[in-house]
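Following are the structures in question.
Just so you know, all these numbers are worked out from the coordinates, no wet-lab data involved. Just so it is clear, the structure is predicted and the values come from calculations on it, not from any experiment. Cβ atoms are built from the backbone, for glycine too; each structure is taken alone.
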Structure I
Amino acid sequence: MLVRQVEQRDRFLGCLLGCAVGDALGAPYEGLWSESIPGDDSLLAEFAEYEGYRRGQYTDDTQLSAATVESLVANGCLSYPHVAGSIARLWKNQSVIGPGGACTQAAHSFLRTGDWTTCGAAVGQAGNGTAMRTAVLGLYFLNEPERLPNSAADVSRITHQDQRSIAGGVAIAKAAQLLARGRDDSPDEFCKEIAAAMHPFEPSFADRVRNLPSLLTQDHAEALKSIAWAGMDRPEFDQPIITPFVIPTVLAALWCLLLHPDSWTGAVAKAIRLGGDVDTLGAIVGALAGTKLELSAIPRHLVDGVADSEKLQVLATRYHTLVHSRSS
């Protein structure tokens, strides 16, 4: 039993630290095309400089993830207004780094009204600001998977009301919950379970996730086009790049994880080198791969060098203690 608890703790550490490290690796290259991003060895050798911040600085992806965990730990349970308040304080304190427009709008709305049910960006704004922060939430439902879809949907609604964004938040939370079990599910079974959790919120998006394993055997360039342009009436760019639109973001993150199931560095480097919104891709894939492969899979020099490393490790450990106590 003790060995199992230690293993689970290391998955919690891998999730939060993996999020931060992947985010910090991708942040300096946000918005760049693939050919402008260094190769794997250079990318992973050290954190690059990022807009005047210290090397290893993460962005809002990790900040909102940590704010969610801080709410759960401080409150002892999931409270939607408490999570909303924890997120909004980043804006109130003017400490948020690289925020998206929808999350900014939601935070200011909550600070003004205190109503978490109406502060989310309106339907039509289907960004990835939900998916970037729900991997950590999935671990809260490690032993209560039946509660995850509706709860992750409500947490997603704090920033986004669009069903596509809500489904994306559910998808990443469910993926983390499945990976934290330590089972060796096939890609088909893994994606099938994620799709089932998403289906009540956005069936067509769920179908894309369910069919994602079929892209693993396709030509890489064609698979990338299918992912980067998914859910669009027409491609936004002539070349495939991962925009902040939630559908390509979630599909790309899961695709990278499935392509490199046994390598944290392989999955994260693959995600970042797709180009586009690569801090978010790095954060999501880093969190999911860290959950699956545990903290030890993340290069030690990156764990030690990421901003607030010790603070995040303490927070993840406290989070594990909370979740474990709820299942005892």
Structure II
Amino acid sequence: MNTQIKYCRITLEEREEISRQLATGISIRKIARHLGREPSTISREVSRACFNRHTYRAIVAEKRARKRKKKQGRKRILDKYPKLKDLVLAKLKLRWSPEQIANHLQSVYPVNRNMHISPESIYRYLLVVSRGALKKELLSYLRQQRQCRRKHGSRRGKSPGSPDIVSIQERPKEVEDRIVPGHWEGDLLLGRLRKSALGTLVERTTRTTILVPLKSHQASNVRMAFAKEIKKVPKQMRQTLTYDRGREMVEHKLFTKETKVKVYFCDPQSPWQRGTNENTNMLIRQFFPKGTDFTKITRAEIKHVQKLLNERPRKVLGWKTPKETFNQLLR
């Protein structure tokens, strides 16, 4: 017959017996045998909360045990308020960060404190409370915090670069200060085995993102695809484009002729000179991780991710979305 022994918490009487026997120098194993407990149970009881055999007191240990039990019985805020939990989980699925969610809720519900939550509480729920498949799913929505960079060579190898380039050092100062909108940064995200790619354009002032589907990353295809997307932007919001020295932008003069957008090139191996675009690429990798085959991603899927990025509040914009900020500047 299979019997299962139910664990019982240590009682006050047992704690008093532990305290008395410790005072007389009796070992943990003998105390455990006397009480019918496992030695590990008594050892944990004595060492918990910085106790040792010389400082252990039954009444103090009992009070702390009751306090722990009361705390464990409390519902966490997301379990306590189902509406709040639903909203938080919905935003996580949209790849919002806990900080974005917390500030958004304070903005939408300024008075209702039942709809407020700290980023730490969200992280704690994801890391501690959730279990199994649910935990794996929820953690997949979080942004990766560490990004490893290659120390050897550049990302695209030794490229001859584009002919007749105009250096970023000649770019107007107003671009660096982000005072005047309409200045963009561009790049490619390479797919599996570097055989496919996705174009990215980011406006420096509003952080508006345009994702550019590409049939290939040959120069002519990149130039036509980028030009097609940038010409959809209102004229006052397309002034310059800052790019690295990848070979896909060798037709930059023709791109400028078609769009009236002047192209400036970063110094070799200096991705920080397009910092806004680099940071945005990290956000995009949440949706399209390294190894993605972009030939299998539809235009509708790509533009859906673009929409999610532009409708997500950003700390740098005072928790407004890029879409809101961009539209305000058009008025």
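Quick check on the output: 24.5 is Kirkwood radius over Cα pairs in Å, derived from one of I, II. Which one produced it? Source structure: II. With distance in nm of label points 7 Å out along Cα→Cβ at positions 117 and 293 derived from the coordinates and found to be 4.3, which of I, II does the value describe? The value was obtained from structure I. Source structure of the calculated read-out (Rg/Rh (Cα atoms, Kirkwood Rh), for residues 29-124 alone, 1.07) within I, II: I. If distance in nm of label points 7 Å out along Cα→Cβ at positions 141 and 173 is computed to be 0.5, which of I, II is the source? That value comes from structure I.
Quick check on the output: 17.8 is mean count of other Cβ atoms within 10 Å over residues 77-84, derived from one of I, II. Which one produced it? Derived from the structure labelled I. The value -19000 for helix-only ellipticity at 222 nm (-39500 (n - 2.57) for each DSSP H run of 4 or more, over all residues; to 500) was derived from one model only; which of I, II is it? Going through each structure in turn, the value belongs to I.
Here relative contact order in percent (Cα under 8 Å, 6 or more apart) was calculated and came to 14; which of the structures I, II was it taken from? Comparing all candidates, it corresponds to II. For distance in nm of label points 7 Å out along Cα→Cβ at positions 197 and 221, the highest value in the series I, II is held by structure I.
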